[in-house]
Structure P
Amino acid sequence: MFAESVKMAIDGMITNKMRTFLTLLGIIIGVGAVITMVSLGLGVKEQIKANISSLGSNLLIIMPGGRTASGARLAAGTGVRLTFEDAQAIERNVSGIEYMAPSVNSSYQLVVGNQNWTANVEGTTPNMIDIRSYKIEEGRMFSEKDLNSRARVAVIGQTIVDNLFPDGDPVGKVLRINKAPFKVVGVLGVKGQSANGQDQDDVVYIPLTTAQQRMMGITHVNRITVQAQNEDVINDVQTQIESVLRVRHKIKDGGDDDFTVRNLAALMDTMMETANTITLLLGNIAAISLLVGGIGIMNIMLVSVTERTREIGIRKAVGATYDNILLQFLIEAMVIGVVGGILGTVLGVGASYALSYFSGWQTVVSVVAIIVAVIFSVGIGLFFGIYPARKAALLDPIDALRYE
């Protein structure tokens with residue numbers, strides 16, 4: 001009986017192709033929109049995660065300048081700047097640190113022979129490549145000895161190699177940074193672009209002391225990057241760092257910090273919550289079109305009941321029960337929901353990939369979203385098919401047979 005009802009439902013859909021198509025269209029667009037919007041929202045989450053992860057994991061970034069109790073930033077030059085000694089004090093007194101690297105940076109012109117290139121030059125310590133997850137492709141990273149002796153040595157990224165050393169093999173050659181000669185001691189492995197499009201291979205690392213004293217003439221650092229051992233201790237590490245710096249900078253209880261500690265793990269959690277909210281909002285907006293599609297199913301089914309009143313009367317006259325008629329119309333509504341769900345899935349997945357390909361936006365197709373959307377479409381078909389099916393099943397056979 002069930003198989004026969006399914007066959008009759010499909011035959012009815014084929015017989016009324018235009019009506020069936022218009023009914024399916026609402027479900028197809030609804031399911032497709034839900035999958036596409038959720039995929040876009042998940043893509044936003046992945047892009048946020050990639051942006052922050054490209055800097056390293058479990059990071060704390062300490063920068064000069066703080067905020068007052070009212071939230072206003074301290075005026076430029078207010079308070080004590082961060083120093084290399086601050087970084088050393090943090091390393092000595094704070095537990096739970098995996099790596100720590102103070103740094104300064106500035107943009108300089110690089111020259112090799114008749115080739116030149118402008119890039120960001122960062123003065124830092126050897127630990128920076130561990131924090132940023134770089135690998136040494138050729139040569140070596142500069143050492144603590146280079147740091148202590150203010151050596152003119154440099155480690156460069158592949159973009160620098162491509163533009164200044166077209167013949168390759170830059171290790172051991174001289175690179176002029178702002179006209180000062182530096183010996184290239186290492187080449188970083190290719191890392192590619194970050195999620196926000198920044199070229200992570202367009203980088204030059206030199207010893208911090210060399211950058212401070214031989215290039216910039218400064219004693220302070222722009223930032224101190226700290227990598228905690230794991231995400232479980234990162235908040236404790238942040239608290240310890242703040243305590244150490246408040247003591248070193250002689251900040252009294254209740255006084256405003258002259259530094260800022262950015263917790264990237266906490267930042268990622270906050271941004272993930274925001275991205276989840278965006279994804280939920282997009283999915284709910286798209287789900288409204290599914291609801292509209294369900295109303296379309298009920299409308300068409302009611303029309304179908306009216307058109308087939310005589311057919312229903314004949315079926316009842318030859319022995320069809322209330323349950324038989326109810327089942328037939330419910331199956332028709334569910335078939336529309338299933339077919340619409342499948343076609344909507346194809347549309348949604350295709351639209352997600354097309355959006356990613358043509359607009360460059362990252363999308364992540366979720367299997368869970370597909371399953372939920374299809375189940376929801378079938379449920380919509382069933383829910384909105386109940387009233388028309390019940391109306392058909394309650395028809396009086398005599399009145400139905402008289403209907404013209």
Structure Q
Amino acid sequence: MTLAIPPTEPRPVVPGAVTDAHTVARLLTALQSEGLRVEVPLSARVGGAGPADAGMLYVEGVQTTVPTSAAYVASSPYALRGEDDGSWAVYRGTDRVASASLAPRPRYYDLTTEHGIPYWKIALLHLDSVASTVLQTCAYWGNDDQCAFCGIGVTLAAGRTIAKKTPATLAEVAVAARDLDGAVDATLTTGSTATPDRGAMYVGRCGEAVKQSAGLPVQVQFEPPSDLDVIDRVADMGIDSVGIHVETFDPDVLARVAPGKARWGIEAYFTAWERAVRMFGAGQVSTYVILGMGEDEKLTVEGCKRAIDMGVYPFVVPLRPVPGSLMEDLLPPPREAVEAVYRQVVPHLEKRGMTSAGVTAGCARCQACSGLGAFERSDGGLREGRTTLPLFVGA
């Protein structure tokens with residue numbers, strides 16, 4: 001498809017340097033645990049296969065997503081308010097704690113395919129990453145194997161997406177997201193299929209099409225395939241990075257919240273990661289690690305360190321209960337608990353020379369749903385001109 005809309009200037013970002021990176025890192029962590037009350041319309045992602053209820057904005061110039069619509073947000077001490085000059089800021093009570101900027105509505109959302117499907121039903125813009133669940137169905141959904149934290153079926157039931165995106169339409173939308181809204185990478189995930197490859201080959205073909213058409217770095221996400229040679233074939237498609245998500249390193253928690261995934265066993269993830277690192281390189285393989293599901297902190301940190309040692313980036317995020325999911329009535333973990341894990345994981349990442357800055361594409365590159373990247377940037381150990389943040393280096 002040839003776009004009739006001319007290219008436009010890059011999307012605006014809040015000007016000005018972050019003067020106290022430590023304070024901003026802690027604030028982002030607090031907002032992701034307690035939510036943000038909004039007094040203005042805010043673009044948000046609802047449902048989906050990963051962290052949802054995601055109000056998208058920039059806080060002190062740092063891109064972030066925070067809960068905005070769940071019931072518990074009403075009691076948050078933080079609010080987004082307008083300023084007299086037309087700008088925005090985050091307040092705690094009457095105290096202004098940070099500048100803010102709203103993510104604009106993507107221009108490409110106004111376009112449709114030749115079959116009349118709105119582009120936003122094919123792929124959403126997560127701040128600067130065009131993202132899609134290419135198969136919005138999952139073998140685990142709606143049965144005893146359903147992952148308690150997931151809302152993949154919620155979006156489909158609400159009519160906010162389509163069940164299957166094709167490589168051609170994803171490529172079409174990615175070009176528009178790049179040209180009209182400055183997308184810098186593509187993140188493609190999939191519901192797991194009841195096939196030996198678990199959907200890896202299809203999401204890989206979708207990523208290949210996006211990369212060939214839009215030229216964007218691409219991450220694809222899938223479960224460990226039965227045949228690890230599938231990982232090699234995905235790499236041969238030119239994909240830049242992969243996400244193979246264990247969700248938690250606590251086996252008891254995994255069995256409780258994701259029984260289908262638990263049957264693979266956590267060791268199966270380490271085996272798949274080993275092959276993936278061989279094919280994609282250290283730092284280009286990542287896993288979600290969700291905090292707040294009752295996991296043991298020591299097991300979590302030990303698992304993260306083991307993953308890091310083999311070249312896997314553990315993308316640590318607080319639980320963000322998805323309305324309509326089996327965990328919709330839970331609360332995110334307290335800021336202190338999340339921060340305690342960040343403070344133990346970050347120095348190990350830096351010790352191994354692996355940070356989010358080196359990730360080519362995907363959630364670990366974006367970092368908006370986590371405070372981990374902000375804590376990396378607030379540490380002066382490896383980078384000049386940064387505020388030094390005391391971190392836990394033991395254990």
Structure R
Amino acid sequence: MSAVIFAIMLSIIQRGMQYGTYAETIRTAVRASTGYLQIQKEGYNKNPTLQRSFVMTLQIETALRDSPSIDGSSPRIEADALLSYRDQSFGAMIMGVAPKSENEVTDFPEKIRSGRFLSADSAGSDNMAAEIVVGDKLLQNLGARVGDSVVVLAHGYDGLLGNMFAKIVGTFRTGSNEFDRMGVFMNISDLQSFLSMGNRINAVAVSVRNPNYLENAAYSLNRVLKPQGLVALTWQDLLPQLKQMIDLDNSSGVLYIIILLFVVGFGILNTVLMSITERFREYGVMLSLGMSQERLVEAVALEVFFMLVIGFIIGNGIGAAVNSYWVSHPIVLGGDLAKLYEEYGFAPVLVSSLSSKVFLDSSLTIFGISMVSAVYPLWRVLRLEPLKGIRHT
């Protein structure tokens with residue numbers, strides 16, 4: 001029982017920490033960029049251009065509003081541009097967002113380092129420059145400050161090169177060096193006007209109430225979107241590198257569990273075999289008095305089964321208690337270790353999970369290896385002869 005308790009507890013804690021950290025990393029990544037889902041023109045994800053844009057129809061809005069799995073949505077436009085301030089010019093990626101709905105999908109408004117985020121009514125006019133929020137590294141490279149105006153140059157939807165003045169109202173820091181060096185936010189209505197896109201957009205970022213129902217949400221949306229030449233892509237399609245890193249890390253976790261299973265399997269085999277061998281004299285006497293070998297094997301199997309059940313109950317209880325504590329009290333990493341986690345795309349925090357998958361997978365795996373480990377000792381009991389059992393020392 002101690003071997004089973006230890007194995008179950010360790011497996012639940014280890015897998016819970018893995019799954020919890022994965023979920024937190026995914027949540028952090030999608031809330032800092034794409035959202036859990038995006039509606040796009042087919043082919044836009046592989047070759048993003050302004051020409052692969054679409055109009056937000058009433059049918060799309062209805063599908064987003066009526067889906068029980070969807071929590072919020074926000075339109076997007078992305079365009080390459082050049083920002084110039086005095087004698088400094090740097091390439092940038094401008095993201096047109098709707099300030100009112102953006103906080104439903106991402107945490108961009110919470111990443112402000114100085115100044116403020118875009119105002120919902122910040123649309124520029126002939127007398128007022130459009131507002132932009134830039135990454136802190138981009139601001140530093142430009143040598144500008146919050147409140148300064150910069151020149152923005154970009155090719156529009158019609159292919160013509162346009163320019164405009166934009167006022168820097170704030171800076172942000174997301175933790176991604178690349179995005180902080182190139183990222184720019186602008187009110188989507190300003191960007192639509194600047195790029196001559198009318199009411200066209202590149203994408204709609206979507207958030208879901210429960211990430212476990214992400215595939216169902218994508219499936220229901222695609223039934224509406226496919227006839228319009230649109231597609232709903234999940235974060236796995238939008239952030240393939242993150243998915244690959246999680247899969248690679250999960251492989252190491254699976255290898256750890258396999259090693260644990262071998263250790264636990266041999267431990268259970270040794271314990272059960274020793275327990276049965278020590279009672280061969282008793283079994284020999286019972287067989288001599290007329291007990292059938294099948295009934296004896298059933299009795300020993302029930303003994304092993306109930307020991308496993310008790311071990312599973314205690315192991316799951318301890319594992320659940322530890323995981324529950326780490327769910328409510330996550331371990332926040334700092335220093336070089338936090339930088340290492342961020343470099344590999346993981347959130348610098350260790351948080352556990354109380355997902356039923358953690359407990360079910362661990363319990364079934366340990367139960368399976370335990371039953372396999374008990375087969376040989378039970379076979380020894382089945383083949384035991386009464387006289388040899390009595391004489392066993």
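Readers should treat all values here as calculations from the given coordinates under stated rules, not as data from a laboratory. What you see is a predicted model; the values in this text were computed from it and never measured. Cβ atoms are built from the backbone, for glycine too; each structure is taken alone.
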Item checked: For relative contact order in percent (Cα under 8 Å, 6 or more apart) computed as 30, the structure of P, Q, R it came from -> P
Item checked: Highest-scoring label, criterion being Kirkwood radius over Cα pairs in Å, among P, Q, R -> P
Margin query: Between P, Q, R, which one scores greatest on FRET efficiency 1/(1 + (r/R0)^6) of positions 187 and 243 (r between Cβ atoms, R0 = 35 Å, to 0.05)?
Written below: Q
